[in-house]
1. Have a look at 1, 2, 3 and say which one yields 13.3, 43 for Rg and Dmax of the Cα atoms in Å, as calculated.
2. Using the calculated result -19000 for helix-only ellipticity at 222 nm (-39500 (n - 2.57) for each DSSP H run of 4 or more, over all residues; to 500), pick out the matching structure from 1, 2, 3.
Structure 1
Amino acid sequence: MGFAVNRWQNTQAPAEIWVGPGLTREHYAEIFIRDQPVVPVLIRETEKEHQWRCAGNFRLRDHTGENSEKNRRVKPFDVPAIYKILFLEEVH
């Protein structure tokens, strides 16, 4: 398990991962919250870039599904909806 996120939709990554709606995404988010593994986070900076950069290994610090928190981060077109926000911390 790990996260591969793009910067234009996860502007705060790797400190925050915004999980979008969808059965598979929601399912894996719940497993991550339950099991709390240490995982690598890969980031792609731009849509034109094909290479992923490893930001390090991270674990769950906290999470929220609160609408007020999700609504503060939603921007039309780039981030249309958020299922959960995962707050991560780096593991050295």
Structure 2
Amino acid sequence: MPTYASLIQLEDRSVQNAQELASIWGEIRTEFEQHNATLEDAYAILGEHDFLIVFEAADREAGFKSALTLRRHGLEGQTMEVIDTDAFSQLVDEI
């Protein structure tokens, strides 16, 4: 399954309190499953972005739907398909 990473910024989301923000991850996890995707990890991060979301999706369409789910919850950001470094090494070896 392809893996995706989303770098999220909260600047446009009005958050009433930290508990409200913390509570959306269960909803997002459930909605991802409906799109044939799995929320693997979610991290709060310091710096230019506020969160890093890592998820797997059955295919590109499921990846798009999952990225749109994040947007629907007010989590604007950039989503990218990623591969681990072992798979990257195998690709390089094949060239």
Structure 3
Amino acid sequence: MLAPSAYGMLFDSQTMRGYCQQYLKLITLEDNVDHYEAGLCSGYIASKIELMSYSQQLCQRDQLNVDQIITHYVDATEQPDKQAAMVVLVQILEQHHGCQ
């Protein structure tokens, strides 16, 4: 049986925040990075960007920067809550790159 993370769904915002913090540590070349968690974050974020781009919910695709979106995500989830990671991510993407 696959682990829940293998399905790519049902991540809560705080779990994804932890993964994305590992990604930010990775890109700033810090020590003690969990590469698996960093990869989960970047893959999750990138896949949602692709889905929203193909559904034409995102504009200015050429200005999208995954590192910047991940930084926005970590900042937006600073306060603990029980939202789904996807809800927070969609709000961030719509705020910064949504079509008018």
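Coordinate-derived values only; no laboratory data. What you see is a predicted model; the values in this text were computed from it and never measured.
1. So the calculation was done on 3.
2. Structure 3 accounts for this read-out.
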